[in-house]
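Read the figures in this text as sums done on the coordinates, not as results from a lab. Keep in mind that this is a model prediction, so the values were computed, not measured. Cβ atoms are built from the backbone, for glycine too; each structure is taken alone.
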Structure I
Amino acid sequence: MAAQNAETIVLNSVPFSNTSQIATLYTREFGKFSALAKGSRREKNPFDNGLDYMARLKTTHYVRSQGLQLLTQASLQRWFRVDRNNPGALFAGYYIVELIDSFTAEFDPSAELFDLTDETLADLTAGKEVWRTLTRFNWQMLRIIGIAPQWDVCVCCGKKRTRQTGWAFGLIDGGVVCPNCKPGRIRLVLISHAVLDIARQFADPKHNLWRRLKAADNHRKELRRLTDLYIAHNLGWAPKMQRYSQLFI
């Protein structure tokens with residue numbers, strides 16, 4: 001077995017015995033995998049007492065060809081700690097790790113997705129706005145894993161999106177649908193042009209205008225509904241944390 005170092009985010013950890021845990025780890029170098037952390041539940045252990053949800057670590061593990069990897073050391077870089085008066089930030093963090101666990105396969109690394117996850121959890125810890133921080137993560141994640149929607153032209157006929165009323169978002173089609181192409185199509189979400197414009201800014205990887213975007217409460221609600229519906233459609237089920245969506249607006 002060869003020892004490997006990794007930049008790591010803890011997605012989950014469960015007791016394995018009186019002294020050990022099994023942790024689901026998301027790493028920049030190796031992607032997601034599960035590892036046995038022997039002795040991690042002892043008062044003195046080589047894991048810096050850091051195998052907590054969403055903790056940011058530097059880890060060392062031994063690669064095994066089958067079964068669990070063997071985690072031997074961890075150095076804590078950052079706890080995930082948010083203001084107790086801001087439950088939206090806490091549940092947004094849980095939503096993020098649920099999505100990473102659901103959308104990623106084992107040992108399929110993406111440095112870009114790891115960095116996005118790490119930055120987002122750090123922003124939530126720092127008290128940044130939940131609706132803005134989580135929305136950006138959602139649409140950037142979808143782009144990175146290859147299911148970003150089409151915002152500017154009808155996905156059916158290629159017509160450029162205009163201010164004409166009657167446009168919709170096709171969950172199956174993966175983007176906006178013009179009024180002429182709507183008949184006969186299913187799983188369409190009626191959506192305002194203002195919200196489509198806002199979503200497009202969050203989905204654009206080339207700039208940081210999302211940090212300064214202003215959105216009325218009704219637009220935030222509409223945007224959160226669209227985001228959650230598109231995620232659930234692509235997963236095939238609604239993530240558990242979507243039940244707390246009212247906290248993300």
Structure II
Amino acid sequence: MNVKPDFSKHANQAATAPAFLSVWDMHAYYGESYIVQGISFNVHEGEILALLGRNGAGKTSTLRAIARLSDPEVKRGEIWLDHQPLHNMSSYQASQAGLGLVPEDRRIIAGLTVEENLKLAQIAPPIGWSLERVYDLFPRLRERRTQEGVTLSGGEQQMLAIARALCRDIKVLLLDEPYEGLAPVIVDEIEKTLRIIKEQGITTILVEQNAVRALQLADRAVILDTGGIVFDGTAAEVLENKELREEYLAI
């Protein structure tokens with residue numbers, strides 16, 4: 001008889017540690033579908049956390065719930081950022097509190113140039129991320145500042161979406177499938193940028209189907225399976241554990 005591996009000793013092991021962002025006992029639904037089933041985890045300041053799992057595990061739903069979007073509907077649980085409760089906030093209020101979500105489709109605004117997309121997002125006056133600082137991080141965007149944002153290549157649009165989030169002077173960057181459809185050389189550029197952002201003290205939660213690349217970048221990993229957490233530990237642990245990778249990530 002085949003016995004399913006038990007990684008439960010890892011699940012939620014960091015849930016009571018001091019944290020910058022904390023998700024506690026979160027339950028979320030799409031209509032009657034129970035998508036996120038009571039998960040708890042912490043993310044520490046300046047950390048990159050890879051949120052992993054197979055398709056349908058609840059990764060994107062978790063990101064959207066943290067960002068306080070209307071779908072999925074969070075029916076129970078708490079979300080805290082830097083000692084502030086987010087669970088009763090709107091998405092706009094959560095953004096003001098320091099959350100920046102870059103969705104999979106990037107949401108570049110048609111009809112606006114690169115610079116207009118950035119200025120529309122920028123708080124006034126900028127505290128930490130002026131346009132010049134953003135352009136220093138993304139020189140390619142400086143070169144294309146007058147070009148319409150939606151005409152950029154896929155990699156450049158991803159850079160613009162991340163840059164636009166930074167213009168909000170965020171504390172936490174939520175990235176949903178940032179490598180989707182990008183050539184490896186462009187993924188290398190995105191990862192280099194994310195490491196620089198980490199050095200600036202920004203916390204990142206990364207949802208990515210390319211689990212190996214995500215794990216090589218991340219400090220820690222949380223693995224979801226059918227809406228629950230099956231692993232919470234270091235990224236190195238996942239890379240070193242073939243049984244865990246095969247069971248929950250198919251790698």
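Between structures I, II, the greatest calculated value of distance in nm of label points 7 Å out along Cα→Cβ at positions 52 and 220 is seen in I. A value of 29 was derived for relative contact order in percent (Cα under 8 Å, 6 or more apart); which structure in I, II was it taken from? Of the structures listed, the value fits II. Given 12.2 as the derived value for mean count of other Cβ atoms within 10 Å over residues 156-163, which of the supplied structures I, II does it correspond to? Among I, II, the structure yielding 12.2 for mean count of other Cβ atoms within 10 Å over residues 156-163 is I.
Of structures I, II, which gives 0.60 when FRET efficiency 1/(1 + (r/R0)^6) of positions 68 and 228 (r between Cβ atoms, R0 = 35 Å, to 0.05) is computed from the coordinates? Among I, II, the structure yielding 0.60 for FRET efficiency 1/(1 + (r/R0)^6) of positions 68 and 228 (r between Cβ atoms, R0 = 35 Å, to 0.05) is I. Here Kirkwood radius over Cα pairs in Å, for residues 76-203 alone has been calculated and equals 15.1, so which of I, II was it run on? Label of the source structure: II. A value of 63, 39, 33 for Cα extents along the principal axes in Å, calculated from one of I, II, originates in structure II.
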